[in-house]
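Okay, got some structures for you below.
Every read-out reported here was derived from the displayed coordinates using simple, explicitly stated rules and does not represent laboratory data. Because the structure is predicted, anything quoted here is derived from the model rather than measured.
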Structure 1
Amino acid sequence: MPMINYKATNAEVDPQLQEVMDQKLASLEKYIGDETDVNCDVEFEKVTASQSGKVHRVTVNLWLAGTLHRAEATEMSFEEAIDEVRNELDKELRRSRSKQDTLMKRGGRALKKMMRME
């Protein structure tokens, strides 16, 4: 996993939270592979509009090969928000990978069809 840049707004970033976030994002490494153009920004924010309820927000911006993948979650605790963000990123990266595979197959079929015509 690439270097992760942490930022905190109206909250303190606990080293334990950073470790949890590192572990969760490490599980997404299967989508990154040996890509070198990867950048990840994580922001922990405590929403100040209310004192109770869902006041902990985690935002992740993951740039992978020039494409931005973004996930945001607001939950009762930072740990719950981290879990939700990880699930959203997993879904988005899986969808992106599937789309790339489909486009490659479609291109291969078109090329094969053109070769048969000649």
Structure 2
Amino acid sequence: MLFKREIKWYKVFESLAAAEQQVGLNTAQTIIVRGKKICFARTAQGLFAVNDKCPHNGASLGNGHCTTENSIVCPLHRYHFDLKTGRAKSGLGDVVDTYPIEIRSDGVYIGFKELVCTLF
């Protein structure tokens, strides 16, 4: 047996229009997907998904706000995280996990890396 990590895709919205209706422009919202709290944010650059828990002190990033520089701001200590890379915008070196988003004809999907067993 061989184990490897693969991206598994899970539908989170029925369409891009539904995602845009639920997550307003320059806002963020926490959604639970497969038991994980995910912060979905929408900016002029698109829809993004990051781990909802701020790595600094555990606050919900879904309760934060987005900036025009495409970052999510933690509501507790105002730390900024880049929505594309997850990296802190200031000197702390903290990183929040990011997740890929795919917009398909049948909905909007989020990808999680999961361990998969393959037989050779």
Structure 3
Amino acid sequence: MSTKQIYNKPILKPYRRKLRSNLTPAEAFLWTHLKNKQLEGRRFRRQFSIHNYIVDFYCPAEKLVLELDGEIHNNAIAIERDRIRDAKLNKMGIKVLRFENSLVFDKLEWVLEEIKNSFIRV
């Protein structure tokens, strides 16, 4: 499978665009700290698609996905769906970090440190 088929499939573009236009408050807040390479010079993309999944944030250099979870993720079906999705991304060599929306607002510095700590150190 070519890179073009794995990342940002054209068929998902309308969905990505809609999600970027309608960020959750937590996504919008975290984005203000990730955009323009503010976090240790790493570039993050928002509402980026990998295979058939649209992830909240993706750092290509680190092969790192950030997912912000709200109340909708707090049920057995969503938890299992997220587990399967994370496992598929992990199998592709992509690390997934998940944070509850409330943590982004209440413990932003901790969230940013967790993200930085996941970066590959050379």
Note: helix-only ellipticity at 222 nm (-39500 (n - 2.57) for each DSSP H run of 4 or more, over all residues; to 500) at -1500, derived from one of structures 1, 2, 3, originates from structure 2
Working back from 1.16 (Rg/Rh (Cα atoms, Kirkwood Rh), computed), options 1, 2, 3, answer is structure 1
